[in-house]
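Every read-out reported here was derived from the displayed coordinates using simple, explicitly stated rules and does not represent laboratory data. Because the structure is predicted, anything quoted here is derived from the model rather than measured. Cβ atoms are built from the backbone, for glycine too; each structure is taken alone.
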Structure I
Amino acid sequence: MKIVFATNNQHKLKELQQILSMKFELLSLDDMKCFEEIPETSSTIEGNSMQKAEYVYNKFKMDCFADDTGLEIEALDGRPGVNSARYAGDERDMDKNIEKVFSELENANNRNARFKTVISLFLNGKKHQFEGIVNGKIIKDKKGQSGFGYDPVFVPNGYDITFAEMDAELKNKISHRGIAVQKLLRFLTKNDSPD
């Protein structure tokens with residue numbers, strides 16, 4: 001089965017290919033020769049995810065899915081949330097984003113946070129959504145060389161290492177995106193209703 005993953009993010013693409021490669025041929029926007037910036041103007045993670053999937057489905061009339069992810073920090077009232085990639089500006093500089101989070105959490109005792117991913121799927125013209133959430137905390141220094149985004153500063157509950165210190169197999173198993181993708185995978189393989 002061929003399915004388009006509506007992303008230009010090579011890190012996400014690689015992560016999803018590792019999880020889905022056994023069962024599906026995953027096509028990227030590059031493969032589709034789709035180089036334009038897909039609009040992300042919703043105020044919610046769910047909305048942005050659906051907007052991206054809908055755009056690609058309407059353009060190519062192919063089964064596709066898109067994801068949107070946000071880091072939600074308790075002490076910051078859920079910020080950066082839907083603005084996670086552009087938290088410190090439109091250039092999407094992750095080092096600057098992390099520095100902004102560090103600066104805003106400087107005097108905070110509560111460092112609880114969660115990653116949330118929502119995947120929107122268009123399959124045979126019908127819409128479905130799948131959510132993955134992982135709770136954890138923001139540490140005070142970056143640790144680890146793997147992963148991307150906020151991975152070097154996020155330690156999931158039950159672990160003492162950051163996502164950036166984990167190997168890909170462990171991270172894909174327990175991460176927000178991993179959880180959402182497993183729901184997507186179960187749905188695609190069994191064609192059950194999403195939970």
Structure II
Amino acid sequence: MNNKRKKYNIFEGFRNLFQAFRTTKYLKRAEKNGSLDKPFQERLMLAVTEVNGCAMCSYAHTKMALEAGLDSESIRELLSGTFDGIPESQLPAVLFAQHYAETRGKPTKETWNQIVKDYSKPTALGILGAIRMIMVGNTYGVPFGSFIHRFTKDKAKIDERSNLGYELIMILTIIPFTIIALILAKLTNLFTSHVM
């Protein structure tokens with residue numbers, strides 16, 4: 001486990017939920033129009049998960065990536081932070097996904113503008129939607145996975161960044177935060193289309 005990785009606090013958890021809800025519709029549109037197929041999405045998800053170090057998401061998205069047609073070597077590379085086997089056309093998006101996670105959801109304006117230039121605004125927004133969805137998964141997957149492992153024989157799977165108090169606060173806030181973030185995202189989307 002990379003000791004530089006930090007756990008997300010409850011405020012970041014709420015922000016990640018809010019941002020994901022703001023861009024979910026763009027992800028669905030990109031899926032529907034074919035600009036963001038399942039293998040592409042799984043590459044984005046695995047790149048973000050590698051940065052955030054969520055074992056629960058690594059397991060789930062490895063399975064989904066295999067089902068989407070990615071080979072085990074490509075998955076292994078993504079989970080180790082190397083991108084040799086990524087199609088050239090998807091590499092900018094995967095690198096942006098990594099940057100998004102490394103900056104904890106605050107990428108530079110320049111990197112976002114480059115993604116829009118490389119892919120078109122609708123596809124870039126779909127990419128952003130996929131990245132934000134996995135950020136939510138990682139934010140809550142670390143405490144949830146660690147909490148579950150406290151009650152199993154395999155205590156070694158408890159994330160070193162986690163503790164019982166952290167796990168409980170993240171788990172107990174996810175439902176009210178989800179409801180509030182969804183409502184705020186819908187209201188915000190009514191008044192502005194700016195999502196970055």
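Out of I, II, which structure matches -9500 when helix-only ellipticity at 222 nm (-39500 (n - 2.57) for each DSSP H run of 4 or more, over all residues; to 500) is calculated? Kindly include the intermediate steps, with their values, before the conclusion.
Details: I: -9500; II: -24000.
Value -9500 for helix-only ellipticity at 222 nm (-39500 (n - 2.57) for each DSSP H run of 4 or more, over all residues; to 500) corresponds to I out of I, II.
I have 12.2 for mean count of other Cβ atoms within 10 Å over residues 153-160, calculated from one of the structures I, II. Which structure is it? The structure behind it is II. If you rank structures I, II by relative contact order in percent (Cα under 8 Å, 6 or more apart), which sits at the top with the largest value? Ranking I, II on relative contact order in percent (Cα under 8 Å, 6 or more apart), first place is II.
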